[in-house]
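Trainee: Have a look at these structures, which come just after this line.
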Structure I
């Protein structure tokens, strides 16, 4: 086996281990593959010949090309994990990616709509004389659920109508709706499942959609469908939401994660319960959730500036 074939054989074995043993999702495995192929293209050398100086140089090249610090950090994590695994297969002097840090990330807060703007967006319906179409009811249900339950767009796309025990050899469902219980069960990052409540407005929108939902083209249980009656993709959801926001007259760019951020921010403003918000978002670390406390402070500071008679100099 020549050097290039050996290079790709190690890569294939590692990706297979991620899928079979660590049970990472196909999308996550694909991301690892892209990161490692990029390293292979940058290095142009056998895996065992890559050193720490090479990794630092490659990270600097990516930064010079305009790649964000978050993306570079993800690539370094992918490379670090691969070399940890490779060191168990062949002798390595050290993990070349260990200790190499990504550029410092600028501190930024997630975008969130105001309560009024979020409610107006998900509740918006274009003026019409006849009944809404199934397509419009599907959109309404998706957008209400995104804001009601703070789902990631991939979690929304993966929902089934209800739980069904998988057949022999079939994959377990990623998530499903339990309308009677008023909740959705979803599989988030790290293959962790969680239950999230569904609000009354989202439940009503879901019931209206289910009443007119056509059979899926493949006969499957997908909750939300494309216009071709196949399971809706994350990209289609993004495009539909952007078009809906434009029709509603929203002046800012809106994507599914904006509704997730809005859900978290508004829930924290009302409850102050950081742990509950962490559970509903599916964050492994409370630190990921704490960013919303800054958003909450911004909300309180704005309210103070508007309401307190001594907030600003006359």
Structure II
């Protein structure tokens, strides 16, 4: 794999940063194109750094020049116009274009579990997901009509030590430490899949340059399934406290905060459990090994290292106060 040339459009995000490290460890000749301004997740020293604005196709064209790549991974495409511009730019110059979609594109709520890659794509609740579906539709057309070398990968809820998996980030942990009650949507029993970014990277990097991935779509998640109450309790335990939870209907949350509500009704409010058989047919040894209990300890430890990291979102904090007052038993 050491002769594989790969370009990441973006490479310092939650998921892509772990994949950058994994790719370098696997001996891949990796280039990363971004603005070069992020210090939160430093790139490995072996990475070739290209400076440009991924959101500006002229900037991408200038940064890439006339280079050819075996693989281009597009971490930062969210609309069909972006996908069209980038696939046009790399036409004839790439052996595999990997589009990072989202598992939230699947039928929401799903008619049956576990979700497989044959589950229909339909999410009437969240524009983010509908845009990802539209991107996938465009790429399917490109593959069918001209054989454009497309692979689609659908992460679900992937996190690292910087990311608390609740609205408002650290806010919920700070509230628990202060003895305040916290909001969990629904009745807290819907099932959710959380994937640590190191685990995602171990399954993702072997897909790069693999001939059996062209024209295919894969989701890639952990098999570690928890209820949302269990997620809250794991964070509380890592923070050295107990979670005092108030359950609030997702519709009620949506009524007071449209963005929070969209992320619930379009994704988190519904049980999502995934069958990873397809990705294992290509990467047979893929297994996620980081439980959320371990991940929660990493999250709390990272935030506790510096006071500035423990930021409370005043809007979400105030909303939780209102919702607790209304729905607490």
Structure III
């Protein structure tokens, strides 16, 4: 597979090393910048600086309830930047239409995706808040792959996010070229086993969306397909689902390799199921056998090679 187009990812500016935090510091994330950054471009955004708070600046926090919150100054509660952050998020949602993902700074009253401290009137803080900027941006761009830098320390969440980013970039490219019945069906076919790993039911629903394309509004079909696809890919994939997909793909080799090779492959998948080896082991073995015994259909499947292998994401799941 080739990755001719580098996805662009929106990102909290502090995570790429810009000194824009309230205390004038940065929080550069090494993996995001040095590893993932080899394969993607970043569009840094600091909403607090963008609305004129400056650096350094007095800290702000979320107050109220999850459904009725405000973003106010810690030292001076009369400073209320809620509307400014929300308006900026709406503006940015229109400007960031070409990005393929977003990484937010965790715990931030502007950028946190979840579990941000939310202060009640009595001063008690619960971790039930969502940053004002992140909330509006995610509502405006509901299909955009989003994550926080802290959650990306989890190997499964990291792999899931990167997979969604590269899949979304391929989808954006397809839409940019103009949807046709043939291109939609081709895209769906190439992502069959990837989607099946996340949800066989979702794969079937996607198939039904594409079952009657003659004389329909393809743009509307595309909107529905995109929403269903990106929702499905958010689901974590456990070993049982990966094993099911690996065994399906293995079936394409049943008349092409001898008994000892079949046993080696079956043993590799079983070792993965028993958590003795990571996913990369049976995947590499499958790719090895398909290089020796090419299959046009499997060669087109993104499941076996969904993003640059050198990221090593399947080494840890």
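Each value in this text was obtained by applying a stated rule to the coordinates, not by laboratory testing. Bear in mind the structure is a predicted one, so any value in this text is a computation, not a measurement. Cβ atoms are built from the backbone, for glycine too; each structure is taken alone.
Trainee: Please compute distance in nm of label points 7 Å out along Cα→Cβ at positions 27 and 91 for structures I, II, III and give me the label with the greatest value.
Mentor: Largest value of distance in nm of label points 7 Å out along Cα→Cβ at positions 27 and 91: I.
Trainee: Assign the value 26, calculated as percent of Cα pairs over 28 Å apart, for residues 11-186 alone, to the correct structure from I, II, III.
Mentor: Only structure III yields this read-out.
Trainee: Then there is this: Match the computed value -13000 of helix-only ellipticity at 222 nm (-39500 (n - 2.57) for each DSSP H run of 4 or more, over all residues; to 500) to one of the structures I, II, III, and report its label.
Mentor: III
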